1. Out of P, Q, choose the structure whose coordinates give distance in nm of label points 7 Å out along Cα→Cβ at positions 39 and 271 equal to 2.3 when calculated.
2. If you rank structures P, Q by distance in nm of label points 7 Å out along Cα→Cβ at positions 79 and 183, which sits at the top with the largest value?
3. Identify which of structures P, Q gives the largest calculated value of distance in nm of label points 7 Å out along Cα→Cβ at positions 63 and 359.
4. Between structures P, Q, where is distance in nm of label points 7 Å out along Cα→Cβ at positions 223 and 343 highest?
5. If you rank structures P, Q by relative contact order in percent (Cα under 8 Å, 6 or more apart), which sits at the top with the largest value?
6. Which structure, out of P, Q, was distance in nm of label points 7 Å out along Cα→Cβ at positions 87 and 247 calculated from, if the result is 1.4?
7. Could you tell me which structure in P, Q was used to calculate helix-only ellipticity at 222 nm (-39500 (n - 2.57) for each DSSP H run of 4 or more, over all residues; to 500) as -12000?
8. Give the label, chosen from P, Q, of the structure having the highest value of mean count of other Cβ atoms within 10 Å over residues 231-238.
Structure P
Amino acid sequence: MVAYLDAAATTRVSPQVAEVVLHWMIEDFGNSGSRTHEYGARAKRAVARARESLAHHLSARPDELIFTSGATESNNLALLGLAPYGEKQNRRHIISSAIEHKAVLEPLEHLSSRGFEVDLIEPGPSGRVSVEAVLERLRPDTLMVSLMHVNNETGVIQPVAELAEQLRTTSTYLHVDAAQGFGKLPDDLRAPIDLVSFSGHKIGAPKGVGGLLIRRRGRDTVPLTPLMYGGGQERKLRPGTLPVPLIVGLAKAVEVFESERTKWLAEAAEFRNRLLKALEKTRFRLNGDQEHVVPHILNLSFEGVDAEALILQLKDYAALATGSACTSASYTPSHVLSAMGIPEADASNGLRLSWFPDQANELDIEDFGNVIANYQAGIRT
């Protein structure tokens, strides 16, 4: 059995979630926008319950949450949707980091081409952006700060909750890409963050559904402009027929994960400790601040080996990746590791191991470590 060690890319849908999704696909299959019959009414009520449950998870109001296809769409709506307000107010300065996911960096590149000044912070070897580094760059014309919650390659947790408290008294909005931390570290996301993007498929929900939390500041809401038009759904910010099965599945996934979260975190940490123990026979460096990291993501560079070749050596043991699934076709050094100032040889050979404990426990850890050690010693298995 090949163990699955690529959970940062996506996860298996929970059986409990799959059951709920199937029900709303083949039995209660109504359109939540249909107002003239019970099928539509039941779908509308299901969406409302899901919205209320997810908003409660984030300590927000139901009307502050809209559904999207996932974090990438939410990031685009948050970043590009706030741009017209910035242009109108002559506030075209944006602070972000060089280690963001491409779903943030590429919209920022687009804004740069429109005349926005994008200030990207390089965090150094820790991979953690300091609050002070952000605050010292604030200007009267700073429209927003966009900082991810948990880095998708290194697992390093960014200080978004602390930053939110600092920015709440300013006119600068804070956007957080919470794709990797959603569900796992909910307390951080309950801080007064203005915009929170998330996906469901990192915690056992189906692919293709997520959300954007648009948290009010008192009576004022974030002044977003829609990117698409064609209906009044989702506060007129995201038109289109709502995918009721996926939305209900997302809410169920959060419910299931929340009930198991404490145990899950402990088991993920226990697997991490056993894995690092087995790797003591190899030569590697850990990338990122290990004092501020989630328990289920490891980023390592193994001395003297090519990461892609090593993955082939390990294919009968584990499914893993060099980094983000969105850039896995590229063999260039990781932009995250490069931005951390890690030497090119190590940045080119960064290997990401990420897991859910129930799937990771299928791994024969001792054999896994032996294969790497033998490969480093020049023995081809």
Structure Q
Amino acid sequence: MGELGTFLTNNLADFWSYTGFANATPGELIMLLVGMFFIYLAVKKDFEPMLLIPIGFGILIGNILPFRIDEAGFYEEGSVLNILYQGVQSGWYLPLMLLGIGAITDFSALISNPKLMLVGAAAQFGIFGAYILAIVLGLDPNHAAGIGTIGSASGPIAIFLATKLSPELIGIIAISVYSYIALIPVIQPPIMRLLTNDSDRTIKMKPARQVSHTEKVMFPIIGLLLTCLLVPSALPLLGMLFFGNLLKESGVTRRLAETASGALLDIVTILLGLTVGITLTASNFFTADTVYTIILGFLAIVIATASGILFIKLFNLFLKNGNKINPLIGNAGISAPVSARISEEVALEYDSTNYLSVHAMGPCVAGIIGSAIAAGILLGFLM
């Protein structure tokens, strides 16, 4: 009986030594709390639930020892998780997401007022401004580029560039960009009020003209040729974005557009969020790069917002009365759809009849194109 007791005790001790309870570090326990916090924000506060729930659950998986990835951020080769991670590592989840985004995006506001493309382009100073600041602070150029794209406020574009240039930062970049998207209603209004005056805020823009079906069909084709001939490295992003939009606007591929924007987009979102979350381990999170990413990512959003607003104020100096643009839509150049709603909410505070959301969607969709071009430029320089 004594030998049996010793045998059972030794086996139980061996079993315990392999459990996550016995081997978890304080950092991993903290990360488990972080994962649960993100799930709480998604469920209770409705903060980007489509991604924060998969990312939060992925953090839980990634910080449980038996399933933990190694220090380089990859799974054990040949495992199920490793196979799923190839979509992030190889960068094919993100173009598929942009295919779905293109299939639900309406470029009419931009087509009806093409000069709004310049506003979306101006907002990309957020990406390049944060990139320059990161270089000045001594960060690796590849890390600086990945951090800078947080200023796009576009998760797929920021994560895509991170997979190519700074894979060890994928998790924190993803968390930062989606967190700041959720915080846009807090971040942007003070900047918008600070940089505009009453006369700016009450500018009324002409109603957007009706866009023909032919224009909608031709836009993704012309857009693809103009942008990707200029910046070929942006083709994986813009090619899929414009392809998805063509499926939507052609009128003859409705089933394909619905699949791209529905089931396919949902599947890729689940896999992307889960695998990105798993990369966010304690060893990857508790670093100086995390601090730089959070701070510089915030500054990128601030610079992008300010750049769009200030560009419109400058541009208005060359426009006649009646054709001027309300600077409050400049914030929408960062490409997050919620920013267009913020444009209108702030405008209505000063004029209850000044509805700007339709106009703000122009810089918003232009920002998607502009940030993909900016990412392509950085990718071309650094790859």
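1. Q
2. Top value of distance in nm of label points 7 Å out along Cα→Cβ at positions 79 and 183 goes to structure Q.
3. Q
4. Comparing P, Q by distance in nm of label points 7 Å out along Cα→Cβ at positions 223 and 343, the maximum is at P.
5. Q
6. Q
7. Checking each candidate, the match is P.
8. That would be structure Q.
Each reported figure results from applying straightforward, stated rules to the coordinates on display, with no laboratory input. Just so you know, these numbers come straight off a predicted model, no measurement behind them. Cβ atoms are built from the backbone, for glycine too; each structure is taken alone.
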